[in-house]
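Listed next: structures, encoded as structure tokens.
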Structure I
Amino acid sequence: KTVRPLPVPAVPEFTALPVGRREDGDGYDLRLFGTQVLVVGATGSGKGSVIWSVVRSLAAGVTSGLVQLWGLDPKGGMELGMGAPMFARFARKDYAAMAELIEEAATVAKDRAGKLYGRTRQHTPTPDEPLIVVVIDELANLTAYLTDRQLKDRIKAALSILLSQGRAVGVHVLAAIQDPRKEVLPFRDLFPTRIGLRLAEAAQVDLVLGEGMRDRGALCDRIPQSLPGVGFVVIDGDPTPMRVRFSYLTDDEIRDMAHTYGRLRVIDGEVLDGAA
């Protein structure tokens with residue numbers, strides 16, 4: 001049964017974001033603090049459901065300034081474009097702008113780490129130093145398929161810094177990808193939270209979720225095409241995959257959310273006139 005959009009929390013709880021339902025019908029809350037999130041699934045498996053469920057759970061924080069979403073949609077805005085007002089930064093066509101955006105996020109992570117060194121182990125978001133979530137719709141377009149080698153190398157270097165240093169300082173990545181091969185996804189181990197939706201082959205499950213996860217019940221290759229948004233969540237340190245159905249937002253619901261909560265300021269590196 002499709003999971004309808006969940007209520008937007010008045011104040012996001014970054015350790016427990018409501019994003020879907022478990023197999024037993026109870027709600028499923030995703031922890032964002034201290035982690036980076038990877039979503040892998042075949043075409044039509046519901047990667048958008050995961051992305052928009054997370055975005056919706058953070059929506060009130062976007063409005064208050066406690067959260068900034070930075071969006072990268074290398075497919076020209078096909079997935080993220082309808083919700084573009086939710087993003088403080090948004091890049092959809094210009095790969096140089098995408099490289100600069102990731103580098104800027106990596107710089108924020110390094111600067112915050114320097115400030116917090118010896119003081120605390122976890123950044124506390126404020127409107128002055130908000131929680132930043134870099135949302136990337138098709139990561140492989142930036143790390144594997146991009147033909148400009150210089151840009152690709154810049155992106156991979158910045159992304160490795162961002163993934164390794166950002167999670168403790170409130171700079172997070174939510175990335176979706178279709179092809180789970182290691183040459184396409186060299187950063188898998190830097191994502192402590194991994195979500196496997198429907199996959200084409202049994203061998204892909206352990207590539208995505210980690211060794212032995214299919215034997216432990218993560219049967220991503222057996223999820224039928226009729227169940228988009230269903231997947232298995234694996235968190236580093238927890239040997240048990242959790243079967244979850246993420247909420248589904250229609251295009252109109254995404255646009256309504258963006259109209260209600262959004263405050264887009266920059267697209268492809270250009271500041272919008274009248275932006276807040």
Structure II
Amino acid sequence: MGDPQGTGPGVVGIQGPKHPLASPDDEELAKIVEQLKVSIKIVGCGGGGSNTINRCMEEGVYGAEMIAANTDAKHLLTIKAHRKVLLGKRITRGLGAGALPQVGEEAAREAEEDLVNSLGRVDIAFVTAGMGGGTGTGSAPIVADIAKRQKSLVISVVTLPFSSEGRVRMENALFGLEKIRRNSDTTIVIPNDKLLQLVPRLPLDQAFKVADGILMEALKGLTEIITKPGLVNLDYADIKTIMAGGGVAMIGIGESEASGQNKVEQAVKEAIESPLIEADISEAKGALVRV
């Protein structure tokens with residue numbers, strides 16, 4: 001039999017449905033999936049935290065909105081972010097906190113309404129800052145508290161200063177760390193001094209860039225472990241189980257030049273033995289591993 005539609009001699013052309021595998025329930029399922037999507041925001045506080053936001057924007061962090069908050073208007077203008085909050089317009093007039101944590105705290109309290117509006121109701125709020133300075137040390141605990149009151153899961157990722165930055169800066173950092181720890185579900189601490197074991201003989205300005213890169217990788221990894229599908233998918237409930245009330249946490253980074261299965265095992269082993277991890281992890285309540 002000839003084929004009037006031109007499919008060839010002896011062949012009858014039959015036009016099937018455009019999407020033969022589609023289910024009539026898919027539209028409803030798609031709506032439910034959209035409603036279940038986890039909302040994530042990352043707030044960088046102070047100069048160091050804002051620099052991390054800038055780095056995250058340049059690298060691309062899938063599924064998170066970036067917010068930079070600082071008392072220094074000139075620095076804030078140079079930062080790439082989805083939202084920017086100038087802290088303490090009246091107190092600091094956009095000139096910074098002068099390395100005084102109490103000024104950073106007052107500036108954040110003055111800008112509380114702006115911070116609440118920028119954060120909104122979000123499932124997970126990451127708060128990042130370099131502890132030891134004025135704005136980051138003073139404002140980050142306030143931002144974490146605001147997010148906590150908004151019923152978010154609050155994960156803070158902070159650095160401690162290099163010893164070479166001086167005793168006062170370290171004392172300020174430890175004081176700020178204790179405050180942000182009380183306002184967060186989990187606080188991930190990256191001691192900058194430990195970075196020197198990873199990259200010895202680096203000048204201080206280069207070491208700061210390494211610290212900034214590790215902060216960015218930590219935030220990117222934690223975010224995309226939820227927002228990007230993998231071989232083993234983790235959802236918001238999984239993260240909440242591990243992170244809610246998790247206290248202080250640490251992060252390890254490992255890499256391997258081996259091949260095959262050994263490559264993964266060696267990288268994980270290096271991460272577990274990373275000098276950034278100061279505690280005995282055999283006592284840990286939980287762990288997240290991203291390969």
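Here are some notes:
- Value 20.8, calculated as Kirkwood radius over Cα pairs in Å, assigned to which of I, II: II
- Ranked by relative contact order in percent (Cα under 8 Å, 6 or more apart), structures I, II are led by I, which has the greatest value.
- Identity of the structure behind -14000 (criterion: helix-only ellipticity at 222 nm (-39500 (n - 2.57) for each DSSP H run of 4 or more, over all residues; to 500), calculated), options I, II: II
- Winner on distance in nm of label points 7 Å out along Cα→Cβ at positions 34 and 98 once structures I, II are ranked, highest first: II
- When FRET efficiency 1/(1 + (r/R0)^6) of positions 90 and 130 (r between Cβ atoms, R0 = 30 Å, to 0.05) is calculated for each of structures I, II, structure I gives the greatest result.
- Parent structure of the calculated result 19.5, given that mean count of other Cβ atoms within 10 Å over residues 58-65 is the read-out and I, II the choices: I
- Taking FRET efficiency 1/(1 + (r/R0)^6) of positions 170 and 258 (r between Cβ atoms, R0 = 41 Å, to 0.05) as the criterion, the highest value among I, II goes to I.
- Calculated for structures I, II, mean count of other Cβ atoms within 10 Å over residues 82-89 is largest in I.
Bear in mind these aren't lab numbers, they're just calculated from the coordinates by the rules spelled out. Quantities reported herein were computed from a predicted structural model and do not represent experimental measurements. Cβ atoms are built from the backbone, for glycine too; each structure is taken alone.
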